[in-house]
1. Quick one: distance in nm of label points 7 Å out along Cα→Cβ at positions 46 and 126 came out at 3.2 when computed from one of 1, 2, so which one is it?
2. State the single structure among 1, 2 that was used to calculate mean count of other Cβ atoms within 10 Å over residues 22-29, giving 13.5.
3. Looking at relative contact order in percent (Cα under 8 Å, 6 or more apart), point out which structure of 1, 2 has the largest value.
4. Looking at structures 1, 2, which one was helix-only ellipticity at 222 nm (-39500 (n - 2.57) for each DSSP H run of 4 or more, over all residues; to 500) calculated from, given that it came out as -19000?
Structure 1
Amino acid sequence: MNRQRTSLRLPGYEYSKNGLYFVTFVTYNREKFFGNIRNGFMCLNEYGPMAYNRVYWLEEQYPYVKIHAFVIMPDHVHILLEIKATGRETMKVKTLMSLVGAYKSTTAARIREAGLRNFRWQASFHEWILRKSWNPANFNRYILRNPANYLKRKKQNSRIG
């Protein structure tokens, strides 16, 4: 069966231009590779800090990237990031897709080197381009409350399905 992946990206949008982006990427089959939620808090296992530290690596590696908020969850990562190029960069400004790809590939390499050979990400990611009319504080709040709300959503979804 030859399944074509459909693009989730906004046609014609320049994903390297300055802007605020809310991105989510998920582990393969939603496997809980990074830890567990206990009493509404995310408790990272031995692989969770690798995912955590790579978020800061993005800021260090790419000076035009600013991380506003993020959370590592058992099976996914949310990041509120800003691309803020000044025009004086000595390196080419990467697209959002390239930045996410750099994060995912370097995180996967670190985790596999640490012994979790079957670690994989889902192939794509979900993004929101935050428009001027949208309040970034709402996304920030969503990220910070995500661990506390995670189990509630799991229970709701199990009743629906």
Structure 2
Amino acid sequence: MDEQNTPYRLHDSLGYWLSLAARLQERRLDDRLREIGLTRITWCILLGLANEGLSQPSELADFVGIDRTATSRALRQMEEAGLLSRDPGTDDRRTRRIGLTPEGHMALAQAIPFALQNTAVMTDRLAPGEKEQLLRLLAKVSEGDKGGLRTF
């Protein structure tokens, strides 16, 4: 039987396993972040502010991989929760500079162990060297085909 006539087997497909692994990882992290009032989007914004030195809404949107409307909504909610401050830009009064508040730093410090534990759930199942191999292979299959998706 040639490949064209071979039935498609869902559980034998790369896409199925990539999707399943991503959903499991996301669900574990979402459940833990919810305990401290965060979502994956707000977690990623905190990381962008604290670890990447980003301060503009457009930079944060690109970093997280979401549109500007979703970014504005998340920033507004985070400001209301006391996690960040939005101040006028220095050169252009129309721009906003985003910064973490002490509460934002505390939320980040609480969330980091959750992310590390979530990563450990996955990497503990791999043999030495397989994490690096998996990362290399995932980068390879994603290379040059972002499909309009932003990457971190």
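Please treat every number below as a calculation from the coordinates, not as lab data. Note that the structure is predicted; figures quoted are calculated from it, not measured. Cβ atoms are built from the backbone, for glycine too; each structure is taken alone.
1. 1
2. Working: 1: 16.9; 2: 13.5.
That value comes from structure 2.
3. Largest one: structure 1.
4. 2
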